[in-house]
Structure P
Amino acid sequence: MPALQADEVENCFTEVLIAQAPTEEAAEKFADYILDNYITVNSKFPPHIWANARMGGSTTNACESFHRYFGDHFTRHSPNIFLFLEGLNAEQERTRLKIRSHSNPIKRKDQRQKEDKRREIIGMLRGGEITMEEFVKQMGFLMLPVAM
């Protein structure tokens, strides 16, 4: 669903996913939770925050990434102030390099192929060639990890 337009999310969720969901009480409670917190326009995290049909390749949590790399500079819980500043400078330089390279990112062949396939599936939905249900299935299969 992140690949849909924000105004398409609620219909997709209710018409495709809820229609095929199990009818057990736990599944219904979970579906209600998702609906109340992520799907409706008045939810805590409405679709306009996270749904974007034009989004790029895979996403990562930037905060977790920063914390992991920044934390790698320290071996003690309370580092020396000079070590802390050295780590901060190293992280700043890493971020500066990342920003400079962002205008022309290098992507692996499999990433480019997945992006092309995702664009194709979105285009098929927009062109009326596939239904919303088929869209969800194809995007779901596209997101499955590849066996090695």
Structure Q
Amino acid sequence: MKGMHHYKMTTRWTGNTGSGTSAYQAYERNHILQVDGKPEIPGSSDPSFRGDKTRYNPEEMLVASLSSCHMLWYLHLCSEAGVIVVDYVDNATGTMIETADGGGHFSEVTLHPEVTVTDPAMIDKANALHAKANQLCFIANSVKFPVHHDAKCKI
């Protein structure tokens, strides 16, 4: 094994409105995600599950993790391959399915990266590197659903 990495963060529930979880409707789903030395991230559940729509929910954060991991690997591979990327935007989407028992799971995530390179001769290589980035992405390798790519590359 090349290396083992450990990550530490704190999730702090801030949704006690006075009576705790005495009833399903009695508490808010709000919480704070904290990592020492970094800005806090305001979290909640999806509004479909009584959450605050102005805060990030775990489902969005999962899609964001896949998107940012892919981007970081992709940019790394491009830099090694001589592909000069000058802009990268991904409008990632994910689909979650609720199950009869109240749980659920993601069925897929699709990344939609729009990459801008400096030279038309780089487009084919730039497009091909998405597959390698997906193979190397730590987060994509950790989920049990497919992560698709609908990439576009332009000059």
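Quick look at the numbers
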quantity: At a computed 4.2 (distance in nm of label points 7 Å out along Cα→Cβ at positions 6 and 126), which of P, Q; calculated: Q
quantity: Structure responsible for 20.5, 61, with Rg and Dmax of the Cα atoms in Å calculated and labels P, Q on offer; calculated: P
quantity: For 13.6 (mean count of other Cβ atoms within 10 Å over residues 14-21, calculated) the corresponding structure among P, Q; calculated: P
quantity: For relative contact order in percent (Cα under 8 Å, 6 or more apart) computed as 17, the structure of P, Q it came from; calculated: Q
quantity: Read-out helix-only ellipticity at 222 nm (-39500 (n - 2.57) for each DSSP H run of 4 or more, over all residues; to 500), computed value -16500, structure in P, Q; calculated: P
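Every number here is computed from the coordinates shown, using simple stated rules; none is lab data. Computed from a predicted model, the values in this text were never measured in an experiment. Cβ atoms are built from the backbone, for glycine too; each structure is taken alone.
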